[in-house]
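In the part that follows, the structures are each spelled out as C-alpha cells.
Derivation of every value follows stated rules applied to the coordinates shown; laboratory data play no part. None of these values were measured; they are calculated from a predicted model. Cβ atoms are built from the backbone, for glycine too; each structure is taken alone.
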Structure P
Amino acid sequence: MPKKLPTEINQKILDLFEERHDGVRLNALLMHLQGLISRRSLQRRLVDLEKNGIIKKVGVGKGTRYRLFVVQNETSVTPPPERFESTAEIYIPISPQGDEIRQIVRKPLTQRPPVGYRREFLEVYKPNETYYLPEPVRAHLLHIGTTPGAEKTAGTYARQILDRLLIDLSWASSRLEGNTYSLLETEHLIAYGQVANGKDQTETQMILNHKAAIEFLVNSADQVAFNRYTVLNLHAMLSDNLLPDQKSCGRLRNIPVGIGKSTFVPIAMPQLIDELFQRILVTAQEIRDPFEQAFFAMIHLPYLQPFEDVNKRVSRLAANIPLIRQNLCPVSFIDVPEQTYIDGTLGVYELNRVELLRDVFVWAYERSAQKYVVIRQSLGEPDPFRLHYREEIATAIEYAVKDRIVDLDGFSQKWTKAHIPVEDQQRFQTTLLSEFEQLHEGNIARYRIRPFEFIEWKTAK
C-alpha cells in the first residue's frame, strides 16, 4: 500500500496534475502551492509519490516535468461525448502491488489458469488479528471519516446527508454495473420520479432498487448488522424485478453461476454456500474496526457469490453498514473507475489478492469523505429537537401523505397528543406543521414516500 502523505498538500498537487496532462515543472508546483511547502520538502514529496507509483518524472535537467502515472486499459477507446466524465478515471493512483495484479488479470483468458473457490482464504482470516487494511491506512480513514456528533444515535450523520447520498450511491454503484444513467438523470429519477428518455427499464429499476436499499440501511441503522436478516433483505431490495425468477430475491442460490471474463468458478453446492455465507457474516460481525469490516464485506461476499446475481451491489451497500451505524462518512463509490474496480475484484477471484481492490476502496473513501464534509458543513448544525423526534416526524408525515389527509392542523393535533410526551407536544406540533409546509417532491424520500403517493396527496389537497 502506498505511503499516505498529508492529504491537503497531496490533493493540491494531484489537482494541478489533472489539469496539466503534459506535466508540471517544479517551479510551477511551488507557485501553485503558494508557500505551503518548501522546495526541498516538495522534492522529497515528489520522490515519495514517484516511488509509490502515483506520478512519474519525464525529461532531464531544466526540462524535467512531473505528471500522473496513467494506467490505461490496453483495449480502451475514446469514450463518447455523453460519458466524457469517465476520462478522469484513468488518473486514480494505484500501488505497485495493485498494478502487478492489474497486469495479471488483464492477460487473455487463455493465459490465466482456471481456479475455484478456496475456502482457506476465508478460514485463515482471524478477526482483529488479520487485517486487509494496515493500521496506518485504518487510522487515515478514521481521521478523514470522523464526523461531528459521532456519539449520537446510529445513522444520524447519514440521515443529515441522505438526499445527496441516495443520488450519489445509487448512481455510482449502478454505473459500476454498466448502467448508463447520468448523475443528473439519476437525481431527476430519485428526487422527482422522472424516468430518463431512451433508457432501458432495467436501468431505471436498478437505480430505484438502490434507493430503497439505502433508505433501508439508513432508516434502520440501529438494527442492521452483518446478519442474515440484513444481507438477505439488501439482496431482495437490490434485485427486485431484476432476476428471471423473482423467488430468488433475498434467497441464497441453489444453482451454479459463472463469472464473465474470468477464469474463476464459484462454488455450486447449496449447503456449502449456506455454511460459508454464515461464516462470512459471523466473521464480519466480530471485526471491531469499521473500515476493516467494510472492506472485508467487499472482498468475501462477491467472492462467495451467494446469490444468483447482484452480489457486488450487495457488497458495496453492505460495506456501508458499519460506517452508517457509527456515524462515519459513508462510501458512495462516486467517480470510481469501472475497469479498475473490475480488475480489483478479479484479483480477489483469481489470485486471492486484495491490494488493487484496497487501492480502489481507500481512494473511493477519500473521495467520499472530501465531498460529504463539504455538504455537511453547508447544512449547518441540526436542530436537536428535530433530531430527537426524527422518526416520529417521519412516521407522522408518511401516514398523513399515504392516507391522503388534508386537514393537517387537525391531524397534527391528534397525532401529537397520541404519541408525544405532554411537555413536548406544543413544540412538536409546530415542528410537524412546518415540515408539512416544506414537503416537496425533492425531499419526500426521507419520509419513505414514493412520487406517486406524493402526487395523489397533493391532488387531494
Structure Q
Amino acid sequence: MGSLLRWTVACEVTLALLLAAPPLPAQSPDEVVKALLQGVFVHLRDDTLVAPDGASLIRSAIGAVQQALSGAAGSELPSPPVLTGREEDDLQAVAAFIQAAVRASPGRGEFVIASALRAMVRGVSDPLGAIFTPVELARYMADLRGEHGTIGVQVDVIGTAIIVVEVTDGSPAARVGIRTGDQILDVDAFPVSGRSPDYTLDLLRGRPGSAVLLGLRRTSGQEVRLSLTREQVREIPVRARILEPRVGYLRLLEFTERAHEDVLRWLVRLTGQGTQALVLDLRGNGGGLVDEAVNIASIFLERGIVASEEARRGQVTLIVRPVSQRFAGPVVVLVNGGTASASEIVAGALQDAGGTLVGAKTFGKGTVQTIFFLQEGWGLRITTARYKTRAGRAIEGVGLTPDVAVTTSPDQVQGPSDTQFEIARLLARRRLESTGQPATGRP
C-alpha cells in the first residue's frame, strides 16, 4: 500500500541552495560513508515517531556489516570496533569499520553500506522505513512524479469502448499522432472493449524501451495498428467526464506531483460543461504526497483545516489553502479497501465537512512518511507523524466507514457491473436536487 509522503522544508531549502550555489568539491568515499552513517543516525534519533536507543542502532549497523562480510575470504577483513558508549566516538568507529569493510569487498561496497544503514532503520521498528541507493531513489522519485514506463495516454470507458481522454505532450503517443477521442481496440492483441480503463493502463505499462502494439480506431472511423516504444513519461492521474446534465465524474488514480493541477484543470472543464455535483472516485488510490492531498482537499473546502499531524516535535495543523477555483457543489466520494493514505486524508476531510462516502471501508493508513535526501543520491524514508482527519478522527488500522456501504469487487471498478459507481451517481443527483437545482435539462 502506498505511503503518505512529504519532503521536509529543510531538505527543500537545502536543495534550492545547492541549485543556486557553485558545485561543491567531490567527497572522498570515506567522507561519503561517514556522512551517510551520521545522517541516517541523526534522522532516526530525532525524527522517528518513537525515540530509538542510539546504542542499539549502532550495534545493528556493526552486526549487518559482519554479516555482509561473512562470505568474504582473506586476512584483511576488518575487526568490529569496541564501543565506548560515547555516541560521537562510536559513530566515528563504526564509520571507519564500514570504510574498511568496503575496501575489503571489491565490487560490493554499495551492498555493505546499504546493509549497515538498513539494519539501523530496522532498529526503529518502522515497517515503512527504507534506505534507497541512488538508483533506487531515482526510480522512487520518478514514481512520485507519476512517471511510468508507458506511452503517455490516459483512458476512460464510454459505453464499452476504451477512449483516449488525454495525451501527454512529447510522449510516444503524441509523437505518433494519437489524439483525444481515439478508441483503443486492443493492446498487444488483447482486446480491451468491455474491459476497465485500469486493465487497459496495466497493458500499456511496461519496461521503458519495450515495444507495445496498439489497435486503434480514429475519431474518423479509420482503424490503424501502431507499434510504439514505451518511455518513462508522466501519466496524467485523472479521468473525468460528464455523467448526466449537471453531474460530473472525476477519478484520481494517485497523488503524484502536480496532481492538484490536473484535478483543477479537469474541474474547470466539467464546470464549464455545467457540472454542479461531482462523483469523486478515490477507489484503489493508495496515496502519495501529503502536499497534494492538502491541495486537492482545499479545492472542495472553503475554510478550516484539512487534517492535523502529531509528531514527536509537536502537532502541525494542515490548513485549507488558497486555490484558483473551488468546487462548491455536492460531492459524493467513492472509496474501497484500496483507498489509503493521502486518499483517506481527502476522503476523511470531505466526509467531516458533509460529503457522502460510498463504497467499502478504507485501508486505514494514518501515518506520514518523510523522505530525507542524503549524500551522493542516497535517500531515507521513515515514519515521522500520525495524522487525524479534519474532525480529529484517528484512522490508523481502522479506516473510514462509508456513509453508504456498497460491495463491488476491485476488478469491477469502472466496469459494466460497478454498483458502487451507479449508487454514487444516483446520490449525487439526489443531493443536487435537494439544493433546489434539478439535474435535468441543459445548464
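Out of P, Q, which one gives -11000 for helix-only ellipticity at 222 nm (-39500 (n - 2.57) for each DSSP H run of 4 or more, over all residues; to 500) as computed from the coordinates? Matching structure: Q.
Using mean count of other Cβ atoms within 10 Å over residues 325-332, single out the structure from P, Q with the greatest value.
Going through P, Q one by one, mean count of other Cβ atoms within 10 Å over residues 325-332 peaks for structure P.
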